[in-house]
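Enquirer: Each structure below is given as C-alpha cells.
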Structure I
C-alpha cells in the first residue's frame, strides 16, 4: 500500500487511457486523489476544522499508473503531492510541501499580503 499526501484544494481524478486498435483512446479507469486542503469542514462534534493536507491510500498498481500521468507528475514537481509507503501523520508530511494552491480560499492574512505588495508597486 502507498499513501499519497496532497495539499491541493480540490480532489483530482486522473484518468487511465487505453489506446484501441483503431487509434482511439478510451478512459478505462479513474484514480481519485482526495483534496480539501485549506477548506473549512464541520467536524462530527459540530466544530470547524481546516485541514492542511489530506491522504489517499493507493495500491502499487494504481501508483504505477499515476506515475505515468503528466498532470500527477506536475503536482509532485510543484510540491502539492507527496508519496510514502508509510501512513504518517499528515501534519508531519505537509510541513515540507507547498501549503496552498491558487484555488485555495483567501484568508485575511493573504489579502493583507496582497495589499502590501500592490502598495509597494
Structure II
C-alpha cells in the first residue's frame, strides 16, 4: 500500500505541477497567446483553459469527492487528446504533437493508483 501511495502522490504532484505551470504560462507568456491564435482558438479559450487547469490541479491535490476527481481525470484526458489533435491538425512539429500524449502517462498512473487506494479504503471499512 505504501508503494501505491508514493506512486499516486508522485504522479499526481507531477501532473498538478505541469498543469499549474502551463496555466501560468497561458497568462504570463505572450508566446502562449500567439500559440492559441496559431491553433485557431479565440483568446478567451486560453483564459478559460488556464482557469480550468488550475482548478483541476487543485482538485486533484485536495481530498475531494471521488466523483469530482473522476471529472477532473476525464477533463484532463480530453484536454491532452484535444491538444494532440490541435497540434497535429495545424501541422506543428512532432514534439508539440507528442508532448500531450506523454502527459497521459502520469495521468493514467495517477488515475489507476487513485482507484487502488480507494478500493483498499473500501475493504478496510467493510
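Throughout, read-outs are computed from the coordinates displayed, never taken from laboratory work. Computed from a prediction, not measured in an experiment: that's the story for all the values here. Cβ atoms are built from the backbone, for glycine too; each structure is taken alone.
Enquirer: A value of 5.5 was computed for mean projected area of the Cα convex hull in nm², for residues 41-104 alone; which of I, II is the source structure?
Expert: Only one of I, II returns 5.5 for mean projected area of the Cα convex hull in nm², for residues 41-104 alone, namely I.
Enquirer: Could I ask something else about it? Of the structures labelled I, II, which one yields -7500 when helix-only ellipticity at 222 nm (-39500 (n - 2.57) for each DSSP H run of 4 or more, over all residues; to 500) is computed from its coordinates?
Expert: I
Enquirer: Can you tell which of I, II yields 0.90 when FRET efficiency 1/(1 + (r/R0)^6) of positions 25 and 89 (r between Cβ atoms, R0 = 30 Å, to 0.05) is derived from it?
Expert: II
Enquirer: Out of I, II, which structure matches 15.5 when Kirkwood radius over Cα pairs in Å is calculated?
Expert: Going through each structure in turn, the value belongs to II.
Enquirer: For distance in nm of label points 7 Å out along Cα→Cβ at positions 1 and 97, find whichever of I, II sits highest and give me its label.
Expert: Looking at the calculated values, the largest one is II.
Enquirer: Turning to a different aspect of this structure: Work out which structure the value -0.67, -0.74, -1.07 belongs to, where log10 I(q)/I(0) by the Debye sum over Cα atoms at q = 0.16, 0.18, 0.30 Å⁻¹, for residues 17-64 alone was derived from one of I, II.
Expert: This figure was derived from I.
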